[in-house]
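S.K.: Take a look at these structures.
We did not get these values from a lab; they are worked out from the coordinates using the rules stated. Here the structure is a predicted model, which means the values were calculated and not measured. Cβ atoms are built from the backbone, for glycine too; each structure is taken alone.
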Structure P
Amino acid sequence: MINVIKPKILLVNDHAPTLLALEALLTNAVDANSYEVVTAKSGDEALRHVLAHRFSVILLDVSMPGMDGFETAELIHSRPRSAATPIIFITAHYADELNRLKGYELGAVDYLITPVIPKVLLSKVAVFVELAKTNLQLESKTEELAELNQDLQVQRVRELKQNNEALAAEIVERRQAEERAHELATKDPLTGLLNRRSLIASLDHAIERAHRNNEPIALLFLDMDRFKSINDTLGHDVGDELLRDVAARIMASVRKSDLVARLGGDEFVVLMQGMSTYRDVAKVAEQIVQAATPPFKVGHHQIKTSVTIGIGLFPQDGNSTQSLMRSADLAMYHAKQERRGSVQFFHQELNARLRERVRLEHELQHALDDKQFELYYQPKVEIGSGRITGFEALLRWHHPRLGIIGGADFIPAACDSGLIMPIGEWVIATACAQARQWQDSSPDLAGLPIAVNIAIPQLNHELPAVISRELARHDIAASCLQLEITESLLIRDLQKTTSVLEDISASGITIAIDDFGTGYSSLSVLKLLPIDILKIDQSFICDLGKDTNDSAIVSAIINMAHALHLTVIAEGVETVAQLAILKDLGCDQYQGFLFSAPLPAAGLGDKLLNMANKKFKRVKATSLRYQPTSH
């Protein structure tokens, strides 16, 4: 008779009392004589045992110093001999659902929290001991049946195999049941979004991390408008389908990093982390509102609804899960009272700014049609000769309510609303028309290049065609137009930027980097791009003569630009002393209030010629030598 080896159980735990307690539980069980218990106090020791023995089941602690349970399980299952060994994770900590899923992904058959219920543990272990016994018996019987009839042997093996397959199928079914239970516990069954329980858990974690890292959080509380009426009128099936469609549009409107949940009924929540300003939050909220505006097609019905959103910000509107959700809910309630389909922050100051921005975007839509825009021109002056070398065209809005507004106050709103493209084309066309007019009527200004500023959305592959069309329409040379690109725009998408700018430069248009020194572009970036002019940001000019660091920075920029054969223009020059320093440092040109503020085109030629004659004589009398004040 062949000696049958007992199945072995491997018990791994670095906590001695827990290890002793579990070992006692297994060795004192009623059927303890049918198996052998092997213990290990670390992942390394466990791997040594696995190399030496075959185990029917491994009870593995998750949290161990050095190599934790997840790493140990991965190594055990990486070896062909132990790849199918069942592992039951045991931990003393309440892990979240993600840890539980990680365990199952690593091949775990179960995941238990200590203190374990003895009866539950013993019953789970018994399944695998019995399975191991069956396998061992199979191996034993195979040797005995070698001398028996071949047909009988095959039949017995088939029966044992069927038993094993049945047990394996049971394990798979149990694992699938666990996964289904997890899905039901964490997801909304109708929309597939996170449910309230998961949202609160995620928000708890996010607030804890934000407290620790001093990071902002935004919570968007969304409520569908008229949903009860739709549900009551068209039925719950239509209402459910509408909720699924709304959930899909919300998901398509948010960032990949944002969490979207359905609280129940027609209420949804978006949890945003990692946003830089309240405008980022407002932009996502507005995208959701716009996405929900087009009618929904559900069956034969065209359903019109909208989404109203309240926003709470951490920590100013709440420093706990409950308080932040309450603030966002209250903001949504106020938004619904004021106007359905709107967005409102809990913080009133932000609401005022948001309302003003929305109003500005609405008024921008009429500004082009009502001819409210005008270009002002600020001259660029050669430092050595005092000669005007060109102009920068600066956009002004003659706003019927706010008066004259500079571009910095409304260009961001134009970019967000998608109006920057027609406005940008208007600027290019108007600058070209002005160049044509000066060429026809003002010999002193004819041929001087006009620089226009390009915003981020304009820098696309259609821009060269737009410029070419306007140059041809007004019959002016490419040298009459310049483009000014901010440094931060250059480094945002270098590949696209290079391609577009090379097309423009090839046509004969000069290109300037505006506000240099604020965007942190590298020397290698400047070498790659077809740049002709570098404009030093005025933040480095304003303290020339007062701050030696600024003088050193300006000197370094000028030397670097000249090494790359670029013309250097200083922005924001307001004093003779600043101009004198710039001349000593070798700067080529300047612009700023010292020579002239931006002026409308009407009568610009005569004004500038008079100013140029007077100012150059006065500046020349000072010899443009900077004399430091003695203290």
Structure Q
Amino acid sequence: MSVGENQAAMQVAQLAEMPNLVSLFLARAAQLGDAPFLSAKRQGTWVAQSWRSVADQVCLLAQALRGLGLNPGDRVMLVSENRPEWCIADIAIMAAGLVTVPTYTTNTARDHLHILENSGARAIIVSNAKLAQPLLAAALNAPCAEHVIGIEPLRQQQSGTLHFHDWETLLQGDAAAARAAVSQRLAAIGRKDLACIIYTSGTGGAPRGVRQHHGAILANVAGAAQVLAEDFHLGDDQFLSFLPLSHAYEHTGGQWLPIGVGARIAYAESLEKLASNIEEVRPTIMVVVPRLFEVLRARIIKQIEKQGRVATWLMDRALAIAAHQEQTGHLRLIDRPLNLLIERTLRPKVRARFGGRIKALVSGGAPLNPEVGLFFEAMGLTMLQGYGQTEAGPVIACNRPAAGIRMDTVGPPLAGVEVAIAPDGEILVRGELVMHGYWHNDAETARAIQDGWLHTGDIGHIDAQGRIKITDRKKDMIVNDKGDNVSPQKIEGMLTLQPEIAQAMVSGDKRPYVVGLIVPDAEWAMQWSVENDAPHDLARLADLPAFRSAMREAVDRVNRDLSVIEKVRQFTLADEPFAIANEELTPSLKIRRHKIRERYGARMDALYKG
């Protein structure tokens, strides 16, 4: 075992012994000292803060929070885009013996008010004046809110009972004394104590507060770190954070996992600048949601096709080789010369788009279409599909090379995670990673956790190799009027792989057949309008029989690979893309079926008439 591998094994072993998350961070800071930890772009240049500097800021802010009169167990809402201060604030809140309540930057004043009232947060940390505007409108109506801390200066205003504080002012003081006070306080914080309340993104209604304890996240980090240590060579690792840190997936996988393995974190400027940030930062591990992979796949395919027939032929052969290798577990002798050619010509160009140092791309937050995963594997990038939910830390399972990666599975459970399949096919989970319940919601807690088992609401089975295969969400499953079960996510995933289709939602519960709501791909629609001398306007295109016929061809291609009960018999077109702004997507880019049904239900019901 090399020095680096030995150090990685020691780090993983330490995770099982850590009493709380703050102790984990301070242990890593003591080990790594002046090494770079958090990086962000400032005036066009990446600027890094050391582990030691971040630890000093954490302890100073923790003491300042206690100095405001906050007591152990009080909740502090955190509203900010991904940036170093997010991480510092999160750890400082916990170091003060308080509870972090992360919320999405896309929340409306109504959303903020619900979370403030439900959590009873006494203090709020917000990054800037723009995000403060809807937040303060809620805070003024929430009797619990007392303090507002602006990471960037906020304009003082008539604020009733709210007290405003400046971030930089709170970070003044004696760092050594603050560290001593934090260390003394940590002795009373254990793995069973509440670390944060993360509100679910609300695909089916009002967000519920998931009570994540220190041990849940530590168990997650230990399990994920073991996968990285055993299947990849840990050392000099760089994460790039761009999914919302208010989502449990990024909070654990994009913040606490790198802390656990002593890796650096860089914060992407925005989704629009993500591609250039990847090439600049050159990450080794990326935590991503499937929708982004789908977009990147479509762009890469277009770029390869523009390079001509040879490049397209090589891409097709790479996909065929990868498909055979996944099915059989080995590379055929006859494929080796061609695979070597692809490795020297096509794959380096694709890898370069990801910085050239990627060890693994980890997909989670929603189901990954197997074809999308296979594409990136064929392009020479290791794709690990994970599975979980906020109520489980959130990671339950993850694909890993040692277990044999199959893109139609989510891999085996992490170490320390028990998984069982209920008689009706529901996946049940037990272990330290399971939440202690929903905040102030005993009825929902009792439904979710029975006899110590978390009822995930997902349907699936475990294959012969111990890998979990998910077929659908229990509550989303379509049961037609003949009693047949149909998986909407499978059909939607196949539809959105067509170049003509950007987004889709299908329905058909208690109906004779499946119908679909489709959002045409904007780039494809633009190209079609140019080629057919049609208006460059989606609403007007939707009324053109020729355009609808083109969309029908895309749906029919999918139908050819579906069973009789799964085929999309009729479809209608959405007025605009599903988006966070119109509340039809969650911040983690999952479709909110109930919101889409509210808007388009009558239109979809009309597809059954005549």
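S.K.: Among the shown structures P, Q, from which was the value 3.1 of distance in nm of label points 7 Å out along Cα→Cβ at positions 191 and 447 calculated? Show your work: numbers first, answer last.
M.R.: Details: P: 6.6; Q: 3.1.
Going through each structure in turn, the value belongs to Q.
S.K.: OK, next. So if we calculate Rg/Rh (Cα atoms, Kirkwood Rh), for residues 119-310 alone for every structure here (P, Q), which label has the highest result?
M.R.: Working: P: 1.28; Q: 1.02.
Once Rg/Rh (Cα atoms, Kirkwood Rh), for residues 119-310 alone is tallied for P, Q, the winner is P.
S.K.: P, Q: which one has FRET efficiency 1/(1 + (r/R0)^6) of positions 23 and 415 (r between Cβ atoms, R0 = 35 Å, to 0.05), as calculated, at 0.00? Provide the component values of the computation, followed by the final result.
M.R.: Values: P: 0.00; Q: 0.95.
For FRET efficiency 1/(1 + (r/R0)^6) of positions 23 and 415 (r between Cβ atoms, R0 = 35 Å, to 0.05), the value 0.00 is produced by structure P.
S.K.: Have a look at P, Q and say which one yields 11 for relative contact order in percent (Cα under 8 Å, 6 or more apart), as calculated. Walk me through the intermediate numbers first.
M.R.: Working: P: 7; Q: 11.
Clearly, the read-out refers to Q.
S.K.: Another question, if that's okay. When P(r) over Cα pairs in 20 Å bins from 0, in percent is calculated, the result is 19, 53, 27, 2; to which of the structures P, Q does this value belong? Before the final figure, lay out the partial values.
M.R.: Values: P: 15, 29, 27, 19, 9, 2, 0; Q: 19, 53, 27, 2.
Answer by label: Q.
S.K.: Consider the structures P, Q: one of them gives -12000 for helix-only ellipticity at 222 nm (-39500 (n - 2.57) for each DSSP H run of 4 or more, over all residues; to 500) as calculated from the coordinates. Say which. Show your work: numbers first, answer last.
M.R.: Details: P: -16000; Q: -12000.
Structure Q accounts for this read-out.
S.K.: P, Q: which one has mean count of other Cβ atoms within 10 Å over residues 79-86, as calculated, at 22.6? Please list the in-between numbers first.
M.R.: Numbers: P: 13.5; Q: 22.6.
Traced to structure Q.
S.K.: Consider the structures P, Q: one of them gives 1.00 for Rg/Rh (Cα atoms, Kirkwood Rh), for residues 223-462 alone as calculated from the coordinates. Say which. If you can, show how the numbers build up before the last one.
M.R.: On the way: P: 1.12; Q: 1.00.
It was calculated from structure Q.
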